[in-house]
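Alright, structures below, take your time with them.
No value in this document is a laboratory result; all are computed from the given coordinates. The model shown is predicted, which means the values in this text are computed figures rather than measured ones. Cβ atoms are built from the backbone, for glycine too; each structure is taken alone.
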Structure 1
Amino acid sequence: MARGEGITIRDVARRAGVSVTAVSHSLNGKGTISEATRARVKAAADELGYQADAFARGMRQGSIGAIGLVLRSLDALGDYTPAGVDLFERFAGIVAARALSKGLSITLVPDLLRRPVPPLAFSMDGYIIMSPHEDDPVAALLEIRNIPYVCYGRILARPEFTHWASEDDPLAARQLLAHFEAAGAREVVLVPGTDRNSWNHDFVQEYLSWCGRHEVAPRIYEQPEQSGVDGGRQAGTRILADGLPDAVLCLTGRHAAGVQQEFLAAGVNIPGQSMIAAASDSEHTRSSRPAITAFELNPAGCADALLEMLQKLLETGSASGPSLARAKLRPRGSTRRE
C-alpha cells in the first residue's frame, strides 16, 4: 500500500508563515534568513514532526521492505539493556526472524520523540510499537505521517484502535490471584509499575475486582519500572511496615526479586509466611532463592499476529484485530506450600 505524503516542507512553510525557500534555507543553514525566522521555522518543523532528510523524501512513495520496531517501555526506562530483563531482546529477535521469512527486515528505532530522529525513521514501510503508553504520542506522530503501525499491547485512550496483539493480561491476573487463593492466601498485595500502559492497567483492574469480591481492602504499592530490584526492596519495606500479607503480586520480575530479598532479610519465611509471584518472567525470578513463580509471556505468538496484521495493512489498508495470546504460568518455590 502506497503511503500518503505525510508532512512536507510546504506544511512547515504554512505553519511558520514563510516561503518554502525560507524553510529550506532555515533548516539547511543557508541564505540570509534572520535568526527570528530560523527559530520560527524550526519550531514549526518540531511541532509537525518534520525532518528534512533526502533519502526519506526519496523513499516516501515506495517500499523499502523494512519495518521499524519501537520499545516504549525501554524509551521510558531510559535504558535499552536493563539487567536481567530478556523479554524485549527475545521479542526483537523473534520479530526479526519472523519478518525475514516474510521478506521484510526489522530496524530497531530509539525514541521517535527525541531529536534528532534517526534519518531513516520515517522511511519505514510500517511500525510495531511495543507497550504503547496511554495516549502514545509516537502513535500520533506515525498517524500524522500516514505510516501504518500495529501495537504489542493496546492503547488505553484509543478503544477504537484494534490493530494490536497481546497476551490476555486480565486472564493472567485472574490466574495468578487464583493460584494464591488455592494456596491459602486471603490478603494479597499488588506492586504495579508506574508506566501508563495496558499491562499495568489491566492487572490493577483485575486486582481491584478480586478485592471487591473477597471483601478485602486493596493494598497497592506503585514502583517506577526503572527502580528495579532496589525499588522492589523499597516496596517490601513499605509493605512490611503496613503488615505482612499472605501474598505479593509484582508486575516486574525485578520488583518481585527485591520484595523477596527484603522479606527474607526481615526473617519472613517464603512461601510459608508469605508468597511472591511476578507477572513477567526474567533472570531475576529464575535465579532467586527460592525461585519466584512467574508468567512466561508469549512473544512468539504475539509477533506472528502483529506481523500478519501489519502485512495486511501494508497490502490492503485494513486488517482484523485485536489478537490475544496465552501466557504460561511457571509455579516455583516462592508459592509452593506443602
Structure 2
Amino acid sequence: MKRVAIVGYAQHPILKNAGALNEVELIMPVVHQLFNDLGISQKDIDFTCSGSCDYLQGAAFAFVEGLSAIQTNPPIKESHVEMDAAWAMYESMLKIQMGDAETALIYGFGKSSPGDLDAIISLQMDPYYISPLWPDRVSLAALQARVLLDQNVITSEQMLASVIEARANSKNNKNALITDLIDEADYLKNEMVSSPLNKLDCPPISDGSSAMIIASEEKAYEFTDHPIWIEGIDHRIESSNLGSRNLATSDTLQASMNQLNLKNIKFDVAELHTQFSHELPFLKSLLNLQDVPTNLSGGPLVGNVMMCAGLDAIGKTYESLKDNQFTHGLAHATSGPCLQHNMLVHLETQK
C-alpha cells in the first residue's frame, strides 16, 4: 500500500449567515490559500474531489457550480460525493492507491442558513419508512441521547461538560462561529428543543467551506518537510432502520477500531465529529479516549458546516500534529441519523 500524507488544510471562517456569498465565493479563498501556502496551482493536482449536498442548494447537480472556484480548463480529473467531504478524502485516497493520481485536492462546502435544515436532512433518510414521517435531526439525536441516559451509558453532567468545554476550546480556533463562554446556570436556563436536548446541546446553523490537499509519499516531500501520514482509515455503516439498531453502542465503530488496530495506540489528541453534546462522552467511551485531549478546536458545537465538519475534524487533527509535539492523532467523521455512518482516521507524524 502506498503511504499517503496530508500536506495542507484550510478552513473558511464559519459564518452564521453567509448572506449573498455564493458557494464559489466560499470555496475560492480556502483553495487558493492552500495553493499559495504550498506554492502550487491546479496544474499540480492530479485529482479533485468535493463533498456537498444538493438539497442545501435546492437544485440537482448544484455541486457542479462549485467547480467555478478552481481551474477546470484544460479538463481535470474530478469527482463528487453527496456526503461530508471526509468521504471525498476517502475517494481521493483510493485514487492514489490505485495509481491514478499522486496528488489530490479535496474541498467541502455548505450553506445551511437559507433553508430549513430539519426538513432538508429528513430527505436523506430511508425514503419508504422514515422520510415520510419528516423526523427532524434534533429529535432523532434526542432519541439516542435518551437511550444513552436511560441505560447509564452517559450522564447529564457529561452533556453539560461537553457544552462548557466546547466553548472554552473555541478560543483555540480562529474560525469558530461561537466563542462565548458559558457556565452551568447559562446551560440550565436554556430552552428545551427536544428532551433531553436543549438549545446549547445542539450545533449552530453554519455556513462555510474547507479544503485539503493529500499526496503520495513520493510527492509529499515536494510540498513539505513534515507531512502528516494517514496511517489508517476505515468507514462503516449502520442500518438505516433505526428500530433494528442498538443506539446505546456501535458495532461498526468497534469493527473499525479492530480493523485499524487502534486499541494498542496511545493517542495524543483526537477530533470527533460530535454534533450534539451527548455524542462526545458516548464516542470517547467507545473509542477509549477518556484521557485523551479531544475536540481542542471546540468541535461542531461551536461551528458545524454541513458537508465540511467531518473533513474539519481530520483537518484540525492534522493541525494539532503539525503544530505540537504530538505523534498520534485520531479523527472521526459521521453522517446520517444517530451516528449511522462513521469514519475513523489515524494520523501520525514522521517517526
For helix-only ellipticity at 222 nm (-39500 (n - 2.57) for each DSSP H run of 4 or more, over all residues; to 500), the calculated result is -9500, so let me know which of 1, 2 that is. 2
Could you figure out which one of 1, 2 the value 0.05 for FRET efficiency 1/(1 + (r/R0)^6) of positions 93 and 189 (r between Cβ atoms, R0 = 30 Å, to 0.05) was computed from? 2
Going by relative contact order in percent (Cα under 8 Å, 6 or more apart), which of structures 1, 2 comes out largest? 2
Comparing 1, 2 on mean count of other Cβ atoms within 10 Å over residues 205-212, the highest sits with 2
Can you rank 1, 2 by distance in nm of label points 7 Å out along Cα→Cβ at positions 221 and 325 and just name the one with the largest value? 1
Quick one: distance in nm of label points 7 Å out along Cα→Cβ at positions 149 and 181 came out at 2.7 when computed from one of 1, 2, so which one is it? 2
Which of 1, 2 leads on volume of the Cα convex hull per residue in Å³, largest value: 1
